[in-house]
Structure I
Amino acid sequence: MDLKIIDLSDRHGKFVISGVRPDIANALRRCLMTEIPKMAIETVEFHLGPIMDEDGKEFESVSPLFDEIVAHRLGLVPVPTDPTLYVNKDECACEGEGCPSCTIIYSLNKKGPGDVYSGDLEPLGSQELRVKDELIPIVRLGPGQAILAYAFAELGTAKRHIKWQVTSGTNYRYYPTVKVDLAKCEGDLDCVAACPRDVLKAMDGKPAVDDLEACILCRSCEEACDIGAITVSGDDTKFLFEFETDGSLTARQTLDKALQILESEFEKFREDVSAMESA
């Protein structure tokens, strides 16, 4: 398999893989969607009873939403994750008690009136663990209301719950091939106007391919050409991938982890098949 990187920014990934079958490409897509481990808030402990501020003013530890709904919203907040630092809680040396190797703890202390946002989560530890998206709304507190809670994040994958899904918009398509037969072309530029992705442009009065990787194989240009001067096809051994992350991992970390997981799974499959053949 050959891989060509087009873009791997913090939250966006775009690349081309070639020399593989469609089933392998789909395995990579599913791995990006469901197999990448990340940290997410799983448990929230709420303080019950009155809360005093610095001036001695009393607030009631209550919000307009049930605690379960607030906890659910906190669970969906993307938590920064370094996949090399954390292990699954049930595999940790602490035996599930919770430690820096398997758990991130956040405190949430906000008094009303006002809105509670994801940025109000304070990590008990390095400030590098602060939530990157600080304006995700959690709950609106009224006068005299407050929220004091501790949130515990742990490692998981989207197979367990969607809050552990790192990527969104994960998709791939056959790598496009667009051919213009200039010998047939009569200079009609309807095909250029028909393309919704500006793949074609006019050059010397004739259509020419300008941005091949923007092609979505809709064949609008092919349909607009009555004389068959344009042909569009997809290569079933070459695929254009694109995905976004929620910010918990960078696109590069996500792709690297997906390839490592696939390699490990394929190796395990080969070992299982060899064991069956020798049995």
Structure II
Amino acid sequence: MDLSIIIVNYRTYELTKQTISSVLGSVHDIDYEILLVDNASCDGSMELLMDDFKNYSFIHFIQNESNAGFAVANNMAFNNAKGEYTLLLNSDVVVHEDTVNECLKYIKSHENIGILGCKVVLPDGSLDKACRRSFPTFEVSFYRMSGLSKLFPNSPKFNRYNLSYLDENGSYYLDCVVGAFMLINSDVMNKCGGLDESYFMYGEDIDLCYKVKELGYDVFYYGKYSITHYKGASGKNKRLLYEFHKSMEIFYDAHYKKEDSFLVNVITYVSIWSLYYAKLFILNIKNIL
């Protein structure tokens, strides 16, 4: 089988249905399967989806009894996947015509590409900046958090995180792409041990790209083809805010803590959690109002 497409649903019935429908309408002449995992939505969305797509024998439904996180759900599906390549696809995206076909064709013709991502646009047509990034080293993060990246958006030095000085429609090798659309060589995924399940949500895509590059494979951005991302469709709440910042700490601990000095470690942790509490304060104010 050419391709296994993994989608995780969590209380996003309409969007997940839209995502699957966009796959069915845009993927042609490929031997593929869809593995849909429900992360204990408990809202009836999985039952509705199973009924909507009951006539598609290549769509497999996996129901999770508890929500142990996004990485766990993806790994559960990957362990049952049969494709030579695996596409991790968010449940809040619309896949455009030819995107999957052409991305699969490209990664197949370039053996050293471990992960391939495409251009990701928001509903208003603007670029989802997270779709092409550099790893968040202390230096790269400092330029971003200090505002220097915004002051000098076309600077290769100051805007290394979001790479805004590069053509969004171009194609190039880079550090990481976003998990909303992540096409992976399944053998490489196996060598990485799947997604790191210590990440509940957020950060597991950057971590996987890091491990893929450590193994000597490339990460590639293919900006000629795209998807639309209805970002943040699962909502914003205190748990997700915490998990987002916790993922920063997990990634830093795993890949940079030992290399950086004690002072850099302290500054990093203080920055991560100061930012978290600042955002939590704003969220609480908004909830009151």
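Bear in mind these aren't lab numbers, they're just calculated from the coordinates by the rules spelled out. None of these values were measured; they are calculated from a predicted model. Cβ atoms are built from the backbone, for glycine too; each structure is taken alone.
General observations
- Answer label among I, II for the case where helix-only ellipticity at 222 nm (-39500 (n - 2.57) for each DSSP H run of 4 or more, over all residues; to 500), calculated from the coordinates, equals -6500: I
- Identity of the structure behind 0.55 (criterion: FRET efficiency 1/(1 + (r/R0)^6) of positions 151 and 271 (r between Cβ atoms, R0 = 41 Å, to 0.05), calculated), options I, II: I
- Given 2.6 for distance in nm of label points 7 Å out along Cα→Cβ at positions 23 and 191, calculated: source structure among I, II: II
- With percent of Cα pairs over 15 Å apart, for residues 207-254 alone derived as 61, matching label from I, II: I
- Source structure of the calculated read-out (distance in nm of label points 7 Å out along Cα→Cβ at positions 167 and 263, 1.7) within I, II: I.
- Largest in relative contact order in percent (Cα under 8 Å, 6 or more apart) among the labelled structures I, II is structure I.
- When FRET efficiency 1/(1 + (r/R0)^6) of positions 119 and 175 (r between Cβ atoms, R0 = 41 Å, to 0.05) is computed for each of I, II, the largest belongs to: II
- With FRET efficiency 1/(1 + (r/R0)^6) of positions 55 and 183 (r between Cβ atoms, R0 = 35 Å, to 0.05) computed over the structures I, II, the top value is the one for II, the highest of the group.
- Origin of the value 30, 23, 18, where semi-axes √(5λ) of the Cα gyration tensor in Å was derived from one of I, II: II
- Origin of the value 0.50, where FRET efficiency 1/(1 + (r/R0)^6) of positions 39 and 239 (r between Cβ atoms, R0 = 30 Å, to 0.05) was derived from one of I, II: I
- Which of I, II yields 0.45 [FRET efficiency 1/(1 + (r/R0)^6) of positions 7 and 111 (r between Cβ atoms, R0 = 41 Å, to 0.05), calculated]: I
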